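Several structures are given next for inspection.
The numbers here are math on the coordinates, done by the rules we state, and not lab data. Just so it is clear, the structure is predicted and the values come from calculations on it, not from any experiment. Cβ atoms are built from the backbone, for glycine too; each structure is taken alone.
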Structure 1
Amino acid sequence: MTNDSMYEILMNLPAFRGITYNKVSQIVEKAKFHFLRFSPGNIIVDEGEECTFVKFIIKGAAKISIIDKAKRFSVEQTLTAPSMISPDFLFGRITRYPGRVVAQGAEDCGIVQISKNDYMQLLAGDEILILNMLNMLSMNSQQGLWGALAISNGSLERRIASWIIALTQNDATDIVIHAGQDDFYRIFSTDKEIFDKTIESMTQCSLIDSEPFTLRIKSRRELRDMLS
């Protein structure tokens, strides 16, 4: 890989967006970037693994699978380039990945990673990098506010949208929820009649597709817009 192509890749990542070519050159001299390839089906990150590296997808796709401790439900989502993997868990009280991340698709998944310690040193020395990270974290924290308002609103559609938004990344696609029918009722504190009517309404609005024990999200953005 030439320096030009490596710099172009880094400048396209959300955490480094807006910095100049010369600044990228300085960053590469200060920090070590590791370029990795994972064949389809190979594990990139395992559930509960400590977040010691900042990881970005630069090619292909990866699927994140999150399963609750009681194994009542699972949430799958797909990330593609130039997504950062689970940025919310880099800092704070919990710094372990919430789910397994697996390379997905017909081609290898390319990852570039930098140690969290190196990344923190870069943040300390560049205002643009700090703003990029703050913007990502702020957007995700605001989703919690939307969720609280959705719950207080009482609409089951908004509660479902809030739950999906809270468990998935902003740039996620191919979101699929698996749960038993009774578990869906318990998760959303409702009964079969109300749940079925709500799912039918959301399906007719092209927000989701439903199958027995499965909800497929057609538009995360439209769900998010319901809450704003």
Structure 2
Amino acid sequence: MSKPVYELSQVQQTYDGRTVLNLEQFTIRRGEILALVGPSGAGKSTLLRLLNFLELASRGTVQFDGQLATPDLVLAQRRRVTTVFQRPLLLQRSVRANLRYGPSLRGQTLLPAVEDEWLERLGLSSLADQSAPKLSAGEAQRVALARALVTQPDVLLLDEPTAALDEAATRAVEVLVRRELQSGTAILLVTHDVRQAERLASRCLTIADGRIVDQAGAVT
């Protein structure tokens, strides 16, 4: 069994006296795809904000790779996590420029050979010099995924990544997500599509009213 990258215990998140998230235990392990399904307002977005360290929990503990998430550590921890959203915000520049953006935020320079490798890996070589605004929705999502993965994150958070895509584009993204498991990345897939969760995930959690109400798959 692989090592947990996230371990949440007795976590609550409260806004203006209202508890919107209440998790007894929650783990994500390296090299697994964990799917999280649930209706709007169930607490999925709140959990994502905790996992990408945009917020700290009101109560309970969040451990990342064995370390507690604390104000003095969250910046370093955040740099090890990347998020891909339903509608990616791309630079109004070329695909290449977008690929370089993630490493540049970390003070890194993407070597040309590495850049070409990632473009080929995600089927973007022919679009390398294309302007991002001219891309289809499926192409833009692949660019967003490439931009996230090129930083070699420990965790990839996918927030409804295929909700705006057609079937062919959805399948292309799913192939790329499966392939990323080989690197040992921990992946959380937030989706409304139960069938997609069944196709991709080794575990699937259902969240409602801020609580995990069902689990399918192997228990970690």
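For which of 1, 2 does relative contact order in percent (Cα under 8 Å, 6 or more apart), calculated from the coordinates, equal 31?
2
If helix-only ellipticity at 222 nm (-39500 (n - 2.57) for each DSSP H run of 4 or more, over all residues; to 500) comes out at -13000 when worked out from the coordinates, which of 1, 2 was used?
The correct label is 1.
Have a look at 1, 2 and say which one yields 3.9 for distance in nm of label points 7 Å out along Cα→Cβ at positions 134 and 190, as calculated.
Working through the options, I get structure 1.
With FRET efficiency 1/(1 + (r/R0)^6) of positions 118 and 158 (r between Cβ atoms, R0 = 30 Å, to 0.05) derived from the coordinates and found to be 0.15, which of 1, 2 does the value describe?
Here the read-out was taken from 1.
Given 132 as the derived value for volume of the Cα convex hull per residue in Å³, for residues 46-125 alone, which of the supplied structures 1, 2 does it correspond to?
It must be structure 2, since only it matches.
Work out which structure the value 3.8 belongs to, where distance in nm of label points 7 Å out along Cα→Cβ at positions 54 and 198 was derived from one of 1, 2.
1
So Rg and Dmax of the Cα atoms in Å, computed for just one structure, reads 19.1, 61; which one of 1, 2 is that?
Answer for the origin of the read-out: 1.
When distance in nm of label points 7 Å out along Cα→Cβ at positions 22 and 174 is computed for each of 1, 2, which one produces 3.5?
2
Check the numbers for mean count of other Cβ atoms within 10 Å over residues 14-21 across 1, 2 and tell me which is largest.
Biggest value here belongs to 1.
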